[in-house]
Structure 1
Amino acid sequence: MYISGADLRDMRLEAGLTTVKMARLAGVKTRKTYENWEKNIGSPSMNQFIAMCMGCNVDSARFVDMAIKRNGAQSHSK
């Protein structure tokens, strides 16, 4: 997984939003789905992720770049 639950949680907390608000931004019916994503149980689609980034006023490229760098570092350490 490129974007981790911790990444989603950090984005939400930086924006000062609740899990209910993030679920609404992602277009899911319950906060439980979003909370599972924060626990790395399942993950949002790309469209859902972008919608959450837009709702948090976050440049999605920032998270994608960070995740790619993190994944590349893990690949080199194996």
Structure 2
Amino acid sequence: MSEPPPPPGRVQQGPYVVRCGPGRYAYCRCQRSARFPLCDGTHRGTEFQPIKVDLDRELTVAWCCCGKSRNLPYCDGSHAGI
């Protein structure tokens, strides 16, 4: 099995699509994480809190990277209108 692509670490047009195993994930809402769209704790001391996601099985997830999705933390294609 190949390694998943690293997170982009910045806001971008287009999702971060990756195979995620079962477990807890935290979606970054401050958009400052070096692992964006995944949280690295950079928000500490701000008003932002990550969105926590619990996956009960392995899934391919399209994480929103533009911040405009109406279905955060998941991509809904809103980046196409930016």
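Each of 1, 2 could give mean count of other Cβ atoms within 10 Å over residues 5-12, but the derived value 13.8 comes from 2. Here helix-only ellipticity at 222 nm (-39500 (n - 2.57) for each DSSP H run of 4 or more, over all residues; to 500) was derived from just one of the structures 1, 2, and that gives 0; the source is 2.
Read-outs: derived from the displayed coordinates by stated rules, not from any lab. Keep in mind that this is a model prediction, so the values were computed, not measured. Cβ atoms are built from the backbone, for glycine too; each structure is taken alone.
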